[in-house]
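Visitor: Scrolling down, you'll hit the structures one after another.
Derivation of every value follows stated rules applied to the coordinates shown; laboratory data play no part. From a predicted model like this one, the values you see are computed outputs, not experimental measurements. Cβ atoms are built from the backbone, for glycine too; each structure is taken alone.
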Structure P
Amino acid sequence: IKNRQIDIGYGLEGVGRFRVNVFYQRGSYAAVFRFLPYNIPTLEELGLPDVVREIALKPRGLVLITGVTGSGKSTTLASMIELINEQKAKNIITIEDPIEYIFNDKKSIVIQRQVGFDCIDFAWGLRGALREDPDVIMVGEMRDSETIKTALEAAETGHLVLSTLHTLNATETVNRIVSTFDYKDQKQIRSQLSNVIEAVISQRLIKSTSKERSRVVATEILLGTDFVRQAILDPQKSSDLSKALILGTNGMRTFDFSLMELYNKGLISIESALEFANNPNDLSLKFKGIY
């Protein structure tokens with residue numbers, strides 16, 4: 001293994017697929033397997049709010065799914081791609097590292113390219129995809145400035161671009177994208193991002209109290225409204241992003257709102273809600289108001 005570790009996708013007939021990380025430890029091989037079912041779960045099965053369906057069916061723009069490692073970003077992304085595949089006749093190109101879920105063509109044509117096998121890296125694959133007449137491009141992860149820049153340009157030219165970032169929440173996502181670039185370029189990046197952003201969906205997986213599922217997803221959703229676009233464009237108005245989330249218009253929501261909703265549905269405990277809350281003290285006061 002050239003870099004002393006590798007990520008691969010591996011299928012076992014009759015069982016499912018696995019995302020496998022093979023690495024060295026104490027001079028010998030070790031591996032971690034993450035199970036991926038053959039059947040791609042729907043957005044409804046994942047328990048995501050209705051607005052996510054609307055986001056997935058946008059004709060163009062940039063949609064970002066964010067969260068820590070293991071928060072279900074890839075599964076949400078796959079569910080959104082599968083919805084487009086079922087509902088629209090589109091040319092969809094995915095660039096993944098590794099390929100996780102396998103898509104079968106339905107109304108759409110889905111081309112899946114794996115970094116390291118079918119293209120050199122995400123940025124290279126994304127530039128190549130733009131020459132392949134895509135309607136929708138899914139980029140497994142925006143890891144560097146070149147990939148981010150190309151994704152913004154793809155969204156600007158009328159494509160729907162879906163990707164992921166390792167950020168904790170929506171406001172941090174905007175800051176991460178902008179800060180990836182040199183100061184002299186940040187004004188231009190803010191302008192591009194404000195023009196193309198359709199949604200930032202941040203998520204956290206939480207242990208469930210329900211017998212039907214072991215974990216549930218809590219979401220924070222920021223939508224590309226005029227108010228949000230202006231807050232992205234002007235760094236002096238960045239605090240308005242949090243205000244937009246709290247106001248909750250057009251389906252936007254904070255993590256704390258989502259946690260309260262999950263608790264009210266009997267899906268999580270108060271302890272879990274407070275553990276994952278952005279503002280545990282405020283959420284605790286809201287819980288006390290329930291009784």
Structure Q
Amino acid sequence: MAYALMPFPTRIHIESTNVCNLDCLFCPYGQQKRRKGYMGLELFQRIIDECRGHEVRLWLHFLGEPLLNRDLPAMVAYPKAQGLPQVGFSTNGFFLTRELGEKLIKSGLDRLECSVDGVDPESYLRLRRSREFHRVVANLQGFLQLRRELGTERPIVTIQFMKTPQTLAFLPQARDFWRPHLGPRDFLMTIEDISFAGEMRAVRYGGDRLPCKWLWNYAVILWNGDVVTCVSDYDGTRVMGNVRQQSLEVIWRSSAYEALRRAHLEKRFAEGGICAGCDDWALADGHGYQNIDREKA
């Protein structure tokens with residue numbers, strides 16, 4: 001299988017913040033040791049200026065809750081004004097007020113993924129460790145209604161549920177509940193536990209391990225400007241460079257990145273640090289270890 005290095009990342013995860021209001025059962029948020037903070041608008045715009053002219057899809061989320069960054073509407077509007085084809089993010093929906101929702105819709109947001117996970121207050125409490133199930137549902141319903149009022153199908157909304165033995169029986173009920181609220185391009189999505197480079201329980205699939213395509217196509221920029229190789233490196237352990245000191249293009253073509261790509265091609269995965277015990281390569285390669293089931297609304 002050939003691995004061609006893209007001249008510039010085709011998808012970039014930019015961490016608007018690594019601060020979150022929740023500490024979910026399945027998320028490594030509580031395990032992170034790195035300093036918490038928020039990306040400033042000036043640094044963000046500098047990154048986007050470098051992306052101009054490239055077909056880059058942006059995801060303004062990595063580990064924290066992006067709605068906690070007050071500059072988020074501007075972080076959506078700026079890349080859209082520069083002509084970038086897609087901007088989206090994931091949220092827990094806790095802070096998705098009508099006022100903020102209107103700003104996001106009018107900023108040109110393309111995709112919004114809301115992780116509801118529970119199908120009732122009990123399952124939500126178990127998975128999200130929060131008693132605010134009804135608040136999140138009301139916020140999301142209000143956002144979908146606001147989008148209708150504004151006469152647009154954007155952003156495309158995905159509502160995500162964690163598939164567990166406890167929630168599985170109630171997923172048809174959840175589909176029936178959400179279906180009337182969703183537009184023709186929206187999705188419901190169920191997802192198995194994910195791995196975070198072998199740090200957490202995952203659904204494992206057989207087959208020979210392949211080099212991870214993240215290294216040839218995608219990049220992650222933490223809130224402080226550090227560039228890491230993939231979304232499984234939640235603690236920023238493998239830093240390729242920092243966009244405050246170097247351009248992303250220079251980092252992308254650096255000897256450090258090239259050495260890691262070469263190690264993967266030669267199946268020396270242990271040299272990648274977190275790559276050693278990782279299952280997430282299968283998802284990046286399209287093998288679908290996450291077992292994602294998309295239901296068209």
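Visitor: For relative contact order in percent (Cα under 8 Å, 6 or more apart), which of P, Q scores largest?
Guide: Q
Visitor: Which of P, Q yields -8500 for helix-only ellipticity at 222 nm (-39500 (n - 2.57) for each DSSP H run of 4 or more, over all residues; to 500), as computed?
Guide: Going label by label, the one that fits is Q.
Visitor: Starting from the value 0.60: which structure in P, Q was FRET efficiency 1/(1 + (r/R0)^6) of positions 180 and 260 (r between Cβ atoms, R0 = 35 Å, to 0.05) calculated from?
Guide: Traced to structure P.
Visitor: Using distance in nm of label points 7 Å out along Cα→Cβ at positions 68 and 84 for the comparison, can you identify which of P, Q gives the largest number?
Guide: Result for distance in nm of label points 7 Å out along Cα→Cβ at positions 68 and 84 over P, Q: largest is P.
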